[in-house]
Structure P
Amino acid sequence: MSGIAWTGGTKWATQILSWAATLIVARILSPSDYGLMGMAAVYLGLVTLVNELGLTAAILRHRELTEEQIARIGGFSVIVGLAIAGISVAISPMIARFYGEPAVATIIALLSINFVFGSLGVLPRSLLARDLAYPRLAVIDGLTNLAQMLTMLALAIGGFRYMALVFGSLVGSACGALLALWWRPHRLAWPSSFDTIGSTLHVGWHIVVGRLAWYTYNTADFAVVGRVLGKQALGAYTLGWEIATMPVERISSLVSSVTPGVFSAVQHDIAALRRYFLGVVEGLAFITLPAAAGLALIAGEFVPAVLGRQWLGAIVPLRLLAVYGGIRSIDTVTPQVLIYTGHSRQSMWYSVIAACVMPVLFVVGTRWGVGGVAAVWIVAYPLVVAPQYRLAFRVLQMSPRAYFATLWPAVSSTAIMALAVGIVLVALPQTMAPAVRLVIEVVTGVVAYGGMIAWRHGARARAFLSIVREHAL
């Protein structure tokens with residue numbers, strides 16, 4: 001809870017400043033400036049998944065590594081970072097020719113330096129996470145974001161156009177790497193012998209492949225909708241996805257950024273690992289399930305009142321993807337349990353299978369429009385990840401009944417909330433302004449959920465809140 005509090009507090013504080021700076025920069029720069037960065041981001045975003053090589057998770061998994069082994073892993077990370085940077089510079093002209101924009105080559109070549117900075121920061125950040133030094137990691141992230149934001153803002157005002165975004169990213173990455181190295185220094189060594197670090201690199205390889213597979217099936221729906229249903233349908237689907245997943249994604253990603261260090265610390269204590277896992281799932285469910293269900297219920301009023309009637313096509317995908325967002329929010333920590341208990345290979349294969357199955361189902365779903373594609377996430381995704389849960393339950397020596405008992409307070413209270421909001425939806429006159437209906441529905445949902453928690457699950461809620469007050473406030 002302390003780690004979440006530090007990480008969340010720093011992230012939200014810098015996020016507010018970042019939003020303000022982004023709005024100012026957006027008024028100065030042109031859409032074409034952002035378009036050039038977007039073209040480069042397609043390649044850079046994919047390579048970023050590979051650059052770290054999963055070494056952070058690998059170091060956390062193998063807490064028994066010697067100082068010499070850690071130094072060799074750090075040296076290997078830097079070699080990989082330099083190699084990827086060199087390859088990126090070499091192929092940047094080809095990517096620029098593909099887009100017909102010469103400036104893209106310069107952007108990719110310069111931003112390739114970030115891969116070197118990132119490789120230098122892998123080792124110290126991994127060791128800080130292993131030591132559960134989340135306050136220091138939070139400060140590093142906060143100062144990194146602040147440096148990037150101020151650089152970007154100053155250069156945009158100075159007339160540097162898209163280069164303001166490029167140098168802002170470079171300064172931020174350099175700041176993050178230098179701060180991590182200063183706060184948790186560790187020597188680097190040439191990886192002359194891979195025998196001593198082979199098992200660690202294997203874990204990293206499993207994680208990289210799993211990430212690439214995850215990236216494949218997590219973006220396949222956008223490609224399918226755009227190719228089969230067209231740009232208008234893709235626009236509605238994209239907006240529905242962003243709104244539906246943003247609230248729960250922010251919360252679950254915040255928690256999952258802290259849990260690796262905790263899970264790795266208790267990987268050999270199954271009872272403690274099970275307790276942490278269930279505690280995290282319960283906490284996520286308390287917050288994200290009602291938010292996801294509420295968003296699905298009020299989508300009909302939310303879209304016209306907040307986004308405008310031109311986005312009515314986003315209502316159906318928003319409803320369905322909000323339901324999926326609730327499922328996904330409590331699923332984020334399950335793969336971590338497998339990775340940090342020595343089952344990274346199985347976790348990788350589960351992702352590869354999902355990458356083979358989900359795109360095909362998205363194509364089938366297009367027969368029913370964007371709603372059919374969104375429904376695939378609700379119907380098929382739980383079935384695809386079911387084997388992962390079966391293995392996690394076996395590793396944690398836990399029955400499915402114990403898992404669902406942990407979810408019951410949030411699930412049952414969310415069901416009552418949904419019933420209350422549904423009654424209000426039917427009872428309110430259709431002639432009422434959407435904004436007024438929206439406010440009434442939100443208030444009804446909050447009161448119903450809070451009342452149900454207090455009435456039927458007060459003891460569980462008070463126990464959870466006492467932990468939050470004790471360790472996070």
Structure Q
Amino acid sequence: MASKIHPVILSGGSGTRLWPASRALYPKQLLPLAGPDSMLAATLQRVRDPERYTAPVLIGNAEHRFLVAEQLRQHAPEGRLVLESEGRNTAAAAAVGALLVTRAEPDGLMLLLPSDHIVSDTAAFQQAVDRAAAAAASGRLATFGITPDTPETGYGYIRRGAELADAPGAAEVAAFVEKPERATAERFLAEGDYLWNSGMFLVHAGTLLAEMTRLAPEVLAAARAAVDGATRDLDFDRLEPEAFAAAPAVSLDTAVMERTQRAAVVPAQLGWSDVGSWNGLWQVLDKDAAGNAVQGDVHARDTANCLLRSDDQVLVALGVADLVVAAIDDAVLVCPRERAQEVGTVVTDLKAQGRTQPEVHTTVYRPWGSYRGIDRGDRFQVKRITVQPGQTLSLQRHRHRAEHWIVVEGEAEVTRDGEVYALRPNESTHIPLGAIHRLANRGSTPLHIIEVQCGDYLGEDDIERFADTYGR
């Protein structure tokens with residue numbers, strides 16, 4: 001390869017298909033679902049070779065910015081984070097990525113990756129990237145097709161055409177096929193010419209932009225205006241929101257790949273899964289002798305072929321089979337594995353009921369740390385607040401509530417109506433209603449406090465900020 005490949009990683013997602021572990025404000029790519037690292041972290045590590053790849057560009061949801069930025073800091077500190085004001089599907093994000101790549105290197109190759117896929121065979125992935133790069137350099141828009149080993153009905157398929165003479169290991173795309181019925185998927189598997197559509201791409205960025213000019217001009221125009229109007233905010237690049245919102249919400253497959261004459265596919269066996277459901281996760285996890293994938297504090301007896309996950313409490317399964325049981329602190333899901341694709345419809349029902357569980361966990365992450373709801377009544381609520389070393393909450397006041405803080409671990413610096421003082425473990429303070437206050441951790445270890453709020457309204461929007469390190 002004459003030059004390095006530019007990774008562009010897409011980190012959107014609504015957090016519905018792996019609910020209740022995944023939520024709208026904490027989607028699945030941020031979770032360690034199949035190993036010690038999150039799927040986003042694993043994706044970043046996959047493109048860390050500085051001899052092969054440039055620093056990654058990550059395009060993500062503005063609501064997740066601090067969580068994603070922390071993962072970038074840990075795994076690719078030289079990377080760039082570009083924020084969407086709202087999700088517009090993959091075509092607009094791909095156009096943004098291609099524009100950024102061409103501005104950095106007019107003849108650059110772009111590797112477009114979702115952030116929430118599992119690829120267990122990294123060596124095979126790098127070999128597939130090399131084959132796709134050769135196809136892209138010859139003017140093709142290459143996608144990665146996964147050699148199927150089961151008649152999967154949850155994936156779209158690609159029918160492979162003739163081999164490309166100028167790109168060994170790549171083939172023409174004969175057709176894109178929507179998710180099939182079971183009998184059709186079984187036929188695809190038997191025929192051998194069909195591959196799972198992975199949603200990963202390697203393209204010459206300029207070629208993609210040329211095809212979008214021809215096939216998806218409205219998407220490209222909106223993306224170009226959003227990039228031209230982007231602003232810098234702390235460590236983030238914010239796409240111009242009105243321009244980006246004008247982009248049609250369409251996938252790259254629909255906008256370009258299914259219509260172009262330049263589509264190519266690189267067949268590969270990568271140990272790949274898009275983890276599109278709890279059943280998809282069960283398929284890739286290690287299992288015990290009875291076929292159970294177990295995560296957390298679980299005791300299973302006379303139980304077979306289940307996915308059993310508990311984040312906190314002990315989970316006991318007795319005499320059941322082929323189930324998903326996911327026990328999170330504020331929600332429990334029980335369903336047959338074969339119906340796990342329907343979880344998103346249940347999340348829609350819960351949203352319609354006005355429940356908070358589709359949106360947030362009881363632990364809510366902030367740029368300074370996190371807080372977790374412990375108890376709540378009509379006029380009070382109790383939280384455990386964790387402030388990371390060196391971090392500071394905003395200088396603020398509340399119109400409807402007073403607060404009591406008790407330090408459990410670490411040392412707090414408290415600002416209250418101009419007075420600054422320290423609190424150590426077992427010490428407490430009172431923040432009266434209307435007091436201008438701030439909490440900070442100047443130490444080198446996490447600060448943990450218990451906060452008791454009392455008042456006639458306890459919503460998170462009862463915050464008037466006077467100064468904020470994070471620009472909120």
**Identity of the structure behind 27 (criterion: percent of Cα pairs over 30 Å apart, for residues 59-242 alone, calculated), options P, Q** = Q
**Prompt:** For relative contact order in percent (Cα under 8 Å, 6 or more apart), which of P, Q scores largest?
**Reply:** P
**Request:** Check the numbers for mean count of other Cβ atoms within 10 Å over residues 307-314 across P, Q and tell me which is largest.
**Result:** Q
**Asked** So mean count of other Cβ atoms within 10 Å over residues 155-162, computed for just one structure, reads 16.8; which one of P, Q is that?
**Response** P
**Asked** Which of P, Q yields -6500 for helix-only ellipticity at 222 nm (-39500 (n - 2.57) for each DSSP H run of 4 or more, over all residues; to 500), as computed?
**Response** Q
**Prompt:** With distance in nm of label points 7 Å out along Cα→Cβ at positions 163 and 187 derived from the coordinates and found to be 2.8, which of P, Q does the value describe?
**Reply:** Q
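Each reported figure results from applying straightforward, stated rules to the coordinates on display, with no laboratory input. What you see is a predicted model, and the numbers here were worked out from it, not measured in a lab. Cβ atoms are built from the backbone, for glycine too; each structure is taken alone.
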